[in-house]
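Q: Structures for review follow.
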Structure P
Amino acid sequence: MTNSSPYPTKLRLTNRAVDALAGQPDNVRARRYWDSEFPGLYLQFSRKGVASYCLRYTKLDGRDGDFTIGQAGIISAENARLSAKERMSALTLHGIDPVDARRAIRQEARSREDTTFGGIAEAFIAAKSKAREGKEPLEEVFFLRRYVIPRLGKIEITQINQQMIVQVIEEVQSEIARRAERKNANGKQTANGCHKAIRRIYRWAIAGDKATKNPADFPLLFPIKIKKRRGRLDEQRFASYWNALVENYRSSERTVVPLAIMIYMVTLQRPIDIARAYRSQFDFNKRTWIIAEGETKTGAEYFIPLSDLSAALIQKAFSLHDSDWLFPKSFRKEGRMCEASMTNAWRRARIALSGRGEVTDLDVELYDCRRFGRTQIRHKLKFDKDVAEAVINHHDAGRMDTRYDVFDFDDQVRCAQNAWSSEIMKMVGIDNAETFAATL
């Protein structure tokens, strides 16, 4: 077959010659050029036109081998020739195969990666901090650096077992309990925080294939005893709280926290997600609210479809200011609303409703809205359990069944969110979402 290139397939490789060869048209068939000075060295062009220096040699078992020295755009022809001579000398005198030698170097480099618990924990902190640029640091950072890393930091993450983690948690609890200056502190809450931080590190490591199991995936050693609550929301109580919040919002010029709670009641997202929400998370054309994985409690991305009611309320909130936050602190750009404000506003509404005799259960908390909404979606609106869980964004990235279940619930979640908003509008007597938001 005739070679259409004006250059022979064997020539002395120089930088100038390589530049000329690179300018050949794509239909040139001969794309391997052998060096006339050093046998075995050749210039190889890929299908995309990338030129690399390579070495053809005979392996110790007699087979032919090819070794890529490097791209021609990075190293010179003379350096490629010197590299080929060095590798052939090592093969001839010492039996060092260039391909095997490079593989060993790469394996050594990978083995030097810090796979200790401390190294993985710091990588986790760095990754989450980058994703949360401009936001407050993760709660786990203090627990990890103050208590956990000093105890587990130098141990390979795959060598840590449940017994070792239990020992660390118990030591943290005892250390805090022994501090005379910390009156009435038993250390249990901090110990639990350390446990949760370790568990989250392993979930992140598993997702990144740095670990295969989570030895911290066991119940908290020091569960905080919470008095069992008898109260709960039903349709009538939900409507009473909603109407009380609307009344508080309309009668107050100082606070918009009732509006934040209404958005929470419609979207069923965590109060902290409402407080941390900012403009770029929302796409009102696509009717979506996306919270990136680095900004969520569970470490998973949250997908929240916006119904007519939720979109109208959120747009109402943004129309009140020019801050990037959905609810800026006192409507100043330098901060955002604290989620505790929502809890306090809910309690004030509860006291007012109790004083008027509209509610009798004084232990109904803000969190009960998520419980009630999830219950209604599951049992009254007849959506599957998985869909109901997806609506409120319950995720556990550390569970193997979660990692391998990739079913897309987005369309069903959107249907469930729309159905829940329609249910709210029926309960509280709203005919049109945009009209209602405009009257706030």
Structure Q
Amino acid sequence: MTRQRVPRGMFYRDQGGQRRYYARLNGRRVALVPSGQKRATSDLDTAVALYTQLTASEQKQQLRQVHGLCPEITLAAAAAEHLKLKAAAGRVGTQALEADQRNLERAVAFFGDVLLDTLTPQRVGQWMTHLLTTPVVPRRKPGQRDGRKPRVMNAANARKHLNSLSNLCRRAQEQGWAASGWNPAASLLTKPTGGARESRWFEAHELALMLESARTLQRKRSDLAVGCAYELIATAALTGARPGELLALTADDVSFDRNMILIRGTKTDGAFRSIPLWPQLREILYAYCCPDDHTPRTGLLFRSPKTGEQLTDVRKLLDAVATRVGFPARAVNLYGFRHSYCAARLQTLDRGAPVSPYTVGKELGHGGDALVRRVYGHLGETRHRAEAVEYRVEQHAAKLKDRLAALRIDSENDSVSVAPS
């Protein structure tokens, strides 16, 4: 029996009494590993087939370079490299990176692991149609139960997916994976857009009513219920912090000496900003952080009663507070307090003069006042200039007379019962 000769460019190494085959490509050693295995193959025929495939791919790449064409890269590989480079730049936070990753994973699932430069505007348009017409199961948030029903993606969310793909195409141009000007996502003439509507927000008297409801709320199971509804809603309404920033606050972030609250930004890692500790919030948090019969609070400001860790879902808490004063379930969310703070802050004075929208934008964590003017600034019925942001029931007693009459407060034990309608 004649022994097969090892083709030129290949060699083997004896490992455990077996020959393991390798190839030399551009001065480097490449293991000839079959699909599904971890070590170089010991079968010469398999090694020759793998070597032929490898050299053909190498020659194809060299020909593309000779003709001035971009190197081949798959959509999945380009997306992974793009996310690494975006994270290394440090200009966006973890939340934005995770959203981009989810969007690009959906793109790879639809297109398959195709070459990046094979994407066309027609294929991208088909993906948009697929997103807008195919029901999918919503993403499960931490602490959320199963049993979610599939639903069709809205146009605003589909546009975010298109933006993520467009950003990847721009990265491909920068890195030389695609020709300059190649961007099938940006080439679409008709792009999905969300409907323009004003975000949910609350007037000053409505916030005063909700704070009073939270202050007097008594839960049946204090060991399971979140016992910081009053403090949580007050902090949300008097700082305008994003939900992630609000729930990540620690006791050390509240400075009673400097009358400031330190907010650690969630959109950009390492971003910090300070917000005034308004008198009403100072009264509420001082009694919460420095109680007379307990040691000063440390660690997270708002904790889960079950785990002692950061809260992840406060929808039931907000419903318990809001439904007592006439709001329907799920009508109140933490982002509504962010909009409400902006509207109330725009009516305040800053050293005797009307506050600048730029100042309000910086307190919200924006780079300027553009979003304040376009999105967060709301004009309500309450238009009086004050030195501080506050929502006190006494200031709106006349307007809230009928709604406050529904709450009978027992001054002895501070318990609340709802009067029958």
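Values in this text are rule-based calculations from the coordinates and carry no lab data. Just so you know, these numbers come straight off a predicted model, no measurement behind them. Cβ atoms are built from the backbone, for glycine too; each structure is taken alone.
Q: -12000 is what came out when helix-only ellipticity at 222 nm (-39500 (n - 2.57) for each DSSP H run of 4 or more, over all residues; to 500) was calculated for one structure; which of P, Q is it?
A: It was calculated from structure Q.
Q: Can you spot which of P, Q the value 1.36 was calculated from, given it is Cα Rg over 2.2 N^0.38 Å?
A: The value was obtained from structure Q.
Q: Identify which of structures P, Q gives the largest calculated value of distance in nm of label points 7 Å out along Cα→Cβ at positions 74 and 90. Spell out each step's value before the answer.
A: Details: P: 1.6; Q: 3.3.
That would be structure Q.
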